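Every read-out reported here was derived from the displayed coordinates using simple, explicitly stated rules and does not represent laboratory data. Just so you know, these numbers come straight off a predicted model, no measurement behind them. Cβ atoms are built from the backbone, for glycine too; each structure is taken alone.
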Structure 1
Amino acid sequence: MDITTKGIVLHKVKYGETSLIVKIFTEELGLQSFMVKGVSGKSSKMKPSYFQSMSLLELVMHLKPNQNLHQLRDVRMAHSWHHIPFSVEKQSILMFLNEVVYKTIRQEHPDKELFHWIYHTLIWFDLEEKLFLNFHLFFLIQFSRFLGFFPKGAQEMNHLYFDMQEGIFVEHKPFHPYYLDGETTADFRRLILTGLENIEELKLNNIRRRKILDTLTTFYQLHLPELGRIKSLDVLRMMSS
């Protein structure tokens with residue numbers, strides 16, 4: 001059976017001399033794995049560039065019942081990157097987000113709301129030339145909605161602490177070390193209340209941006225222990241130093 005769908009590339013590994021095994025989050029069927037043969041061949045219609053991190057694709061996929069590894073009949077770019085390939089900062093952010101999304105999306109069933117959100121926010125990120133330095137922070141906060149642990153109580157302005165274990169703003173300091181206070185709480189609250197349409201209002205210097213990044217990383221690891229160490233985090237932290 002052949003199915004036409006959009007897809008977001010999350011992972012690839014080389015198989016043999018000229019082939020790849022690629023994991024793609026598809027609009028119609030969720031996360032699926034594909035064998036892409038002869039991708040390095042001169043006559044191949046499936047170019048290696050199609051399968052870079054978070055590439056947005058149009059796919060024709062061939063599914064066989066009771067098989068975990070499927071075939072691609074046809075592939076083309078649904079959106080070719082305009083600015084990401086020419087920005088070290090954007091490449092670092094994309095690599096980081098790719099790792100987080102790959103480690104957290106496991107469902108082999110459709111989640112069109114999540115797919116459309118990732119797809120369209122990535123296009124915004126690619127096309128935005130100035131206001132993208134806080135994009136990864138915005139992405140992680142909003143992504144947590146789909147993962148089930150979006151922070152609660154941000155509208156309670158008299159709650160001056162954020163309890164990372166419970167995922168909620170509170171009035172009193174928690175009895176464990178996983179909480180925010182002071183300026184970092186205020187920045188974190190503002191990030192939660194900020195939409196993509198007014199992200200320019202989120203004015204953070206490098207030090208405050210890195211604190212929020214570290215906060216979000218810890219927050220994710222507390223709620224998703226299987227996430228483990230995020231290898232690309234070190235590169236992204238260097239960009240904020």
Structure 2
Amino acid sequence: MLFDTHCHLDAKQFENKINEVVDNAKKNNVKKILIPAIKPGLPKVKIKNVFLATGSHPYHSNETLKNKQKIIDGLKDAVAIGETGLDFFKCPIGKKVQIESLEFQCELATKNNMPIILHERESFIELIEIIKKYPGITGVFHAFHHSEKELKQIIDLNFYVGLGGMVTYKSNDALRSAIKKGPMERFILETDSPYLPPQNKRGQVNQPANLLDIAKHISLIKNKTLDDISLITTENANRLFKL
């Protein structure tokens with residue numbers, strides 16, 4: 001069984017066909033899905049074995065600060081906080097506001113003993129320094145795309161590493177090398193659907209069913225069976241999200 005720990009089923013690309021997408025995922029052994037929040041609050045999807053996070057993406061940091069209560073209200077039906085984090089790549093929201101939004105969500109995760117889902121783009125050093133301010137916090141660095149050095153820093157913080165379609169991209173040798181050397185007990189799988197499809201589906205709308213392609217690729221990198229990759233990463237996700 002596979003667990004897609006980061007999938008935006010509520011995106012417009014899946015409008016009016018969420019059940020079809022979930023059924024297709026099941027046919028490819030993807031039995032659990034987690035939807036992180038983009039705008040403040042809880043994603044409006046209710047399907048068996050589809051789990052939710054309450055929070056807000058860095059691109060909506062302004063809205064976070066005006067709608068904190070929406071995020072708090074979502075706690076009762078959520079298994080995680082996020083996706084929050086920092087995005088310093090052409091993001092229209094200033095760094096100061098992004099940091100304020102992130103810190104609010106870190107405080108919420110710490111107070112409620114919940115894992116946090118972190119988005120990071122061209123902001124790794126700054127994000128690491130902020131996370132260090134919250135002893136005991138854990139969660140996942142979603143869409144990991146760095147090298148062995150950054151992987152070690154994440155693991156040293158007691159965080160998990162989200163692996164998705166980028167592990168299949170031809171130019172990502174440093175990423176594959178990091179995965180090869182990294183500990184399986186810290187890896188979880190994700191698609192980030194409808195974004196970041198694996199290499200063999202580039203140009204298409206990504207779907208949680210494609211998690212099977214990602215798992216197969218990681219089985220080759222780690223020289224483990226597909227069953228091993230499925231079992232270990234799903235156990236890791238269940239442990240992280242307390243399922």
Structure 3
Amino acid sequence: MSPVLDTAADITGRDDAAVAAAPHVQSIYVYEAPVRLWHWINALTVTVLAVTGYFIGQPLPTMPGEASDYYVLGTIRFVHFAAGYVLAVGLLARAYWALVGNHHARELFTVPLARAAYWREVRAMLAWYAFLRPRPNQYVGHNPMARLAMFFGFLLLTIFMIFSGFALYAEGSGAGSWQDTLFGWVIPLFGSSLQVHNLHRLGLWAMVVFVILHVYAAIREDIMSRQSMVSTMISGYRTFKD
């Protein structure tokens with residue numbers, strides 16, 4: 001004899017009581033479409049720049065036969081330069097949107113370093129990342145620790161990479177080119193072309209370290225903090241699961 005089904009949930013699969021008792025999920029619109037589009041284009045651009053930049057400094061083994069039949073390094077350099085232009089134009093567009101977008105769009109360019117309350121929040125988030133707190137504070141936009149890392153670890157580093165990259169590019173485009181006019185002063189500032197090249201390559205590894213930490217922190221927050229991170233940069237909505 002089959003067991004008696006005594007509730008509607010047994011028949012329909014619904015469980016309204018459990019749903020009603022579940023923790024609330026709240027969503028807040030944070031990142032506008034231009035910010036999200038820039039983020040993913042920028043992620044692809046930085047990846048291309050890192051890979052091609054590495055092979056410019058450490059070229060692949062010489063191909064057999066006539067060099068003009070392959071042009072491998074020339075193609076790598078072209079892709080690197082094209083990605084550099086995308087990075088620079090994208091950052092200018094991102095700066096423009098910081099002026100016309102919502103206040104979350106400005107967080108990348110401003111850090112309230114003079115406010116004591118800000119540093120208290122930074123210390124709280126540092127304790128959370130160090131597994132010294134059971135729960136983080138909740139923030140709609142970037143948390144104060146991430147904001148600090150984005151400004152110094154990404155924005156200033158990216159500006160340096162753009163300036164030094166165009167300065168090195170100006171050596172090929174020649175004196176009087178717009179690259180030389182705008183960025184030619186960078187090489188004398190640091191002493192020599194070789195020194196700028198070394199710093200530019202060091203910046204590559206600094207960017208790689210930043211990206212690794214950025215991805216780790218985003219995935220960690222998605223899992224442990226009960227607020228969305230990765231999906232927020234896709235949908236634009238931050239969801240809080242408590």
Mean projected area of the Cα convex hull in nm², for residues 72-175 alone: greatest across 1, 2, 3 for structure 3
Can you spot which of 1, 2, 3 the value 25, 53, 21, 1 was calculated from, given it is P(r) over Cα pairs in 10 Å bins from 0, in percent, for residues 64-111 alone?
-> 2
In terms of mean projected area of the Cα convex hull in nm², which of structures 1, 2, 3 is highest?
-> 3
Who wins on relative contact order in percent (Cα under 8 Å, 6 or more apart) among 1, 2, 3, i.e. which is largest?
-> 3
For structures 1, 2, 3, calculate FRET efficiency 1/(1 + (r/R0)^6) of positions 120 and 184 (r between Cβ atoms, R0 = 35 Å, to 0.05) and state which one comes out highest.
-> 2
